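The structures come next, written out as C-alpha cells.
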Structure P
Amino acid sequence: MSVTPLQAGVAGWLKAGTIEGSKQPYSPAILGVSMQVVSEKSHWYDKNGSAVHEVPYADPRKGLRPTTLRDAKKLLLGPSVTNVLSMLPKPGLINWKQEQIFYAALTLTREESESDQQFYYRVIADSKEQAKKAAAKGTLIHGLIQRGIEGHDYEGPPEYIDTIISVIGWLAKEFGKTSWISERTFAHPLGFGGAVDLHSPQVVIDFKTKDFNHADIEMGRVKGWPEQGIQLAAYREGVGHPKAQRINLFISRSNPGLVHPYYWDEKDNHWQVFCDALRLWKSLKNYDSAFE
C-alpha cells in the first residue's frame, strides 16, 4: 500500500512520540467517548448529546425533515451553541458579508437594459453564492482535518494536503503528546448542546477557515471576534473542562498550508454572556430547554 505525504507526516510525529496514539490514535473506541460527526446546522441536541437535526414526517414514506422548535419542545431538545449565539450581534460575520456584496458589485458587469433594482438583486444573489462556496470549502477542510487527526488515509483534493499537515504539525509542536478528542457532541444541563472540533482536558480548539495571507497575519488582521470566544466558552463548559484554554485556529482557504492560532485570555466574561444569551433565547422562544 502506498504512503501518502499526509500519512508519512503523521507517522513521523507518532514515531517521535509527539502525539499519543496507535494505528488510529483518536478513534472513539480508543478514547472511550461517544462521538458523532455532525454540523452545527443540526441545531438541536437531546439530553445525551446526540444531534437531532431531522425528524420523520407524519407520513414516514416522505422520509425526514428539518427539526423545528415545535419538535424540540415535544422531544425535549436543546438548541445548539450556534443557535443560541444567534441572539447576539456578529460584527465579524456582518463585515464579511458586506465585503462579499462589495466584491460582487465590483466584479459583475452591468447589462445595458438592467435597472438599478435588477442589478441590486443580482449582486446580492452573487454574494450569497460566494458565501455558499466558502462555506462548502470550509466544511470540506474541517472533514479532511478530522480524518487526518484520526489517522485515516487522505481522500481529498491535492491542494489541501499541505493544510492538513500544517494543522497536525501545529498541534504536535504546540501540545506535544496529547490525546485529542475530535468532533465530540455534548449536552449541558442548562439546556444546550453542540459539537466541538477538537479538545482535551487542557484545551478546546475551534477551527475557522477564511481567506488570509502572511501579510494579514503580520498586520494583525487574523484574530478572533467576541462571538468566537463566547462560542468556545460554551464548548468548554459543555465538555466538562471549564478551565481549558480556548483557541481559534484560523486556516487559510486562499493559501493552503497557512494556519494561525488565536489564544483567548481569561479576562473576559464570555461564559456569562453566553448564559445571558441562553436566557434570552429561552424567553423569546417561550421554551425552557434545561435538561432535568
Structure Q
Amino acid sequence: MSTPPRRHLFVAALVRALVALARALPPAVAVRAGACVGVVAWALSAPLRALGDANLARVFPHWTQKERARTLRACARWLGAAGAEALAVAYGQRHPLACVGVSPAAREALAPCPRGIVLATGHLGNWELLGAVLAALGHETHAVVRRPRNEGVAGLVTSLRARMGFREIPRGPHAALHAARALRRGGVVGLLCDQASDQSSAWVPFLGSPAPTPLGPALLARRTGAALVVAWLHREGPFRYTLECARVDAGTDDTVTMTEVNDLLGVAIRARPEAWVWFHTRWTAPPRPAPR
C-alpha cells in the first residue's frame, strides 16, 4: 500500500481541523465563520475567480464585471455557510426538517414509489443537506458520488454523510447495479447532473449553451421504471431552506428527458445565481464531427 502524498496528508489534516472547529462553535457562529472561510478561499484563488467570471459572463452577458464579482463573492460566502450548516446537521446540532420547509406538493412529488425514485439535482442550494432531508422523510437514500482522490478527505466525507442518514454509491462499473438494487427496495438514488462527467453524456442546452450532460438520471429511471424527480433546496437564510421539486416523465429519449431536467435546474439557478457553484468548467467546445 503506497504512502499518501504529503499534500494529501496536509489537506486532510486541514479539513479535519476545520470540521473540528466548526463542531466546537455554536452553529450560528460556525455558519458565519464558514462564510468567511469561503470568501478567503475565493480571494486567494485567481484561477477560480477567472473561471467563475467567464461562466457568469456567458450566462449573463449584460452584467458588468462588478456585478459578476459581487455574485461570485456571494457564491463563495454561501458555499462556506452551506458547509457549516451541513456539519451542524451531521453532528445533531440541527434537525434537517427544522431547517427545511417541505410543502404538501413536495411531499407528493416525493411520495414513495414501488420502483423507487431517481432524484436528479445539482450543486445548488445545499445538496448535502438535501440528502439528510430525504432520509429524515423516511426514504432509504443513496447518492451516486465521485469519491475524492484524497483518501483522508474521502473517508471523512463518507462518515459525515452516514451521520446525515444517507449512503454513498461510488461511481464505477458497479454503480448502476447498486443503484438498481436500491431502487427495487423503493429507495431514493440521487445523482448530481450539472457538471461535465466521464460517464455517458450528451450535449444538452444548459443555461442557454450546449453542455456535456450526464444521461444517468434519465437512463436509470427509464430502465428501472423508477419515478424521476428533479429537486433542490432554495436557501432563504442561515438554516432556512425550502425544498423545491418536480416530477419529470422519463420517456424513451434520454436526451429529451435531460433537456427538461436542465431546464428546471436552469430556472432555479437564474433565480438565485449566487446559490450555484460557478467555479468549474461547465462548458467546453463540442467535439468536431468526424470527417466523412
Structure R
Amino acid sequence: MCTFERNGLVLNDRSVLDHYHVDEATGFEDIDIVISEEQATERHGGTALPNFYAPRTVTLTGTIRAGSWDKLDDMEAALLSAFRELDEQPLLIDNPGRPGMPAVQLLCRKQERVQITHQPTALRYWRPFQISLRALTEPRIQSQTLHNGSIVPTVITTLGFEYPRDYDEEFDSTMDSSYTPVTGSVNSLAVTNAGRTDTLPVLWFTGGMTDAILINETNGQSIGFKNEISPDETIVIDVSAGTVTTPGGANRFDYLLETSDWLTLEPGVNNLKLSVSAFSDSPSVAVYYRDAW
C-alpha cells in the first residue's frame, strides 16, 4: 500500500487504527508539457522550439480516522502542522505501486489551504480532508536515494579530430597530450538513471584542472570551463537551478564555456568522460543525481 510522508507525518498507513486514509491520489501521472513553437508565415507548418515540463499539481483526498474525538482533533492539528510551510518540501512516497519503482519523492509546496470538513459521522470518528500540492522547481518524481559517482583524471586529454584511413571524420574524439586517440575507460564514469525520463545532476568540479570538459557520450551533451580551476577551488554546477557557483554561493557563471549544454542524464546508462589538458594535486568531478519519472 502506497504511503505518503511530509515532515515526519505518514499518510495512508492502514496498519494502525488511527491513520490518515488516502482514498484518491491524483496528479502523479505523466507530466504535462509546455509546448514552444513559432507559426510560419511564408511556408507550411512552423518551427519547433524546445519543450519543457510544466508544473505538476497533485491532490490527496481522504479521511482522518481516529478512535476518539480527542484523538481526531489531535490528528487534525498534526496534519495542518505537517503541511504548514509555504516553500517547497519533499513529499516522500513509499511503495508507489509501479513495478520496479523504488521509494520516491516530489518536491512541492502547498497550493491552497488544507481542506478539512467538520461534519457528524454516525458511530465514526472520521473527518474528510483534501490536500493540494504544487511542484514548480522540479515537476519530475525522483528517487529518494541520491546517487553519486566521481571521475578522477589519470590521463591528460583534449578534444580533437580523428581521421581514420577511410577518411570518415570523427569529431570530438578523445586525444592524449600527443594528440593520439585514447581508447578504453580512462577519465570515465558510467551512471544509471533507473527512471523513465531525463534527470538533472549536480556536478562538483574540484581543481586543479585546466580546460575541463565533461561529456555525456550517451546524448552528446557537454559542459566545461574556459578558465583553470585552481587546486584550492571547487565549482558547483546545479543543472536544475541553472547556476554555477562556489560551495559558498559565489557566482562563477563566467567560468563556463559558451558552448556548454545544461548536461542531462538520459534514462538508462550514461557514459560520462572527462577531458582535461592539465591537472595537479587531487582533482575530481563528482556527479550527484536522482532517478526521475
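No value in this document is a laboratory result; all are computed from the given coordinates. For clarity, every value in this text was computed on a predicted model and none was experimentally measured.
Computing mean projected area of the Cα convex hull in nm² gives 22.4 for which of P, Q, R?
R
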Please state which of the structures P, Q, R yields -16000 when helix-only ellipticity at 222 nm (-39500 (n - 2.57) for each DSSP H run of 4 or more, over all residues; to 500) is computed from it.
Q
